[in-house]
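Below are structures written as structure tokens.
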Structure 1
Amino acid sequence: MKAERRLFRRFIRPDRIGEYRRHHEAVWPELEQVYLTHGVTDLSCFLCGCELVVYQEIDGVVFNMLETTLAAHPVEIRWQALMSEFNDPETHISKFEEVYRLPAHDEVTNP
């Protein structure tokens, strides 16, 4: 598995924070399954006020092969359409570049 980590930031409309939280307290099981079968191995969303940070780990090989099918999957299309209502239209999504990662414990102790 070629693991990749991704981090994104965007802003949620201030008047929609409560509703955004409620949707994420009950993420659809079928959406979680779609992500898992398309190479997403971990996904976390963090809020600080209106600022949303999304952390994602993917199996790069599987995800890259299936990224187009994920974007076209009916469940993903429904979820993204729903989530788009919460995005602050005055801002855009930022994708972060990872510049450092602490090596795994075994990599540090057994170089």
Structure 2
Amino acid sequence: MGVHSICNVLQRNSVLKALYLDGNHIGDTGAQSISVALTINSGLEELNLSDNLINNEGAQYICNGLQRNSVLTSLSLSRNQIGDLGANSIRNTLHRNTVLKNLYVSGGKLNSIYHID
């Protein structure tokens, strides 16, 4: 319930610039809530979702939110369970999102090296 409550407030808040939710183990369900908030929020510039048990499904949710977000410039997804499928979603999203400047994904389950062309 915690992350869902935060996301509900985040949808209406345009003042908060940074949110650190690292280590809260929100999982894919929490990532889905974050995604909805990202599509609506107009102020958040930095989001840390490190160490949250986010898998490929959660990465896809986050990517959906990023495709509609025009203000987030820094995102950390480090130390999650994101594998190659999730990384591919992230790569495709980066082709569409031109605002995100910093992306951290270290410590995941990636088996391939990805290049952003």
Structure 3
Amino acid sequence: MRDEDIGDIIIEKDGTLYDIVTDRHIVVRVIADGKDVTTTNLESVCSRELITVTADDSVKDATQLIEEHAVRLIPVLESANSSKIIGIISLGDISLQKKPKSSLGKISAASGNV
């Protein structure tokens, strides 16, 4: 993640979407718990409460899911009948769209976040 300058990765298990692991997951669930990052497997870090939207869903739909489930990222699937991920929508993306002048909108628009 550091080498690719990304904060999250999609986890697949047996060819199917499984979960997302973020840098925050690793810090909170591995490092802060004193676990060894070289031997801890990603499955043990996953929350397994994966929430998704499809390309046809609205920003409002995604916003409601983020609020209801207190998540920061939601994978965007190609369609309701597909597990093919075409993107990830984040809390920052939504802030840029809906409230670009808010503090989160400004942070999300900063160089390196877009």
Subject >> For distance in nm of label points 7 Å out along Cα→Cβ at positions 10 and 34 computed as 3.7, the structure of 1, 2, 3 it came from >> reply: 3
Subject >> Highest-scoring label, criterion being relative contact order in percent (Cα under 8 Å, 6 or more apart), among 1, 2, 3 >> reply: 1
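Bear in mind these aren't lab numbers, they're just calculated from the coordinates by the rules spelled out. In this text, all values refer to a predicted model and were calculated from it rather than measured experimentally. Cβ atoms are built from the backbone, for glycine too; each structure is taken alone.
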